[in-house]
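What follows is calculated from the coordinates using simple rules that are stated; it is not laboratory data. Being a predicted model, the structure only gives us computed values, none of them experimental. Cβ atoms are built from the backbone, for glycine too; each structure is taken alone.
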Structure I
């Protein structure tokens, strides 16, 4: 189940990061296709944004009011991008 959650998170985060200009156009589609190739889910039922946000405040990547996101500037490489917990709400809305 952890792998499935990671796949859905990668797609959701890349979608929003792409819209914000933090990742190149079209990379979400590439990530989606890669996940589907391995039978991983890429979509989810609507979740409770408030409960998910509260869980994120306890994530191992959260420090103070910042969460470290892993972004993919191109397939095969990754960067760490700090995001305020407040801004993280943008990433939780479908």
Structure II
């Protein structure tokens, strides 16, 4: 899969805030999770249902908390739409997808 990607403007802010608040979390998202998603976005994230049926969600745990990276794939472009703790990320994604 292509490595082309974009960030929804608010998703970029989400990521910045997470990284600023917890540098190790920001590092692991940038160095591990985003590259893993970009390497195979259809296999890495699970397709969501309902209002977010066009969105894929990647889940990971960090220091006992469950985080989500929500994104869409259109042609060869992965567009990140939300980063955050489970429920918060989904609420943010509903208005951005």
Structure III
């Protein structure tokens, strides 16, 4: 990530010092859950971001059944030339 972009995002976020964060943590968590980006700072320097944990939907097993095919020799060793190429060396 570009440093300028990162610093720009920090300036757009709500910055809170550690002392204030200790006394208002519940409110800060609620704000983060509602989508606001909160940056915690120590001595005026950004240290961490408080962001919500995005819960993913539970995945259903078997959705790709019958749609994907894998060769019987899928995990067979590669020829030496291909292995060398992947490892960045000459055979």
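A few remarks follow.
- Origin of the derived value 5.1 (distance in nm of label points 7 Å out along Cα→Cβ at positions 26 and 74; candidates I, II, III): III
- Origin of the value 0.40, where FRET efficiency 1/(1 + (r/R0)^6) of positions 18 and 58 (r between Cβ atoms, R0 = 25 Å, to 0.05) was derived from one of I, II, III: I
- Source structure (of I, II, III) for Kirkwood radius over Cα pairs in Å, computed value 18.3: III
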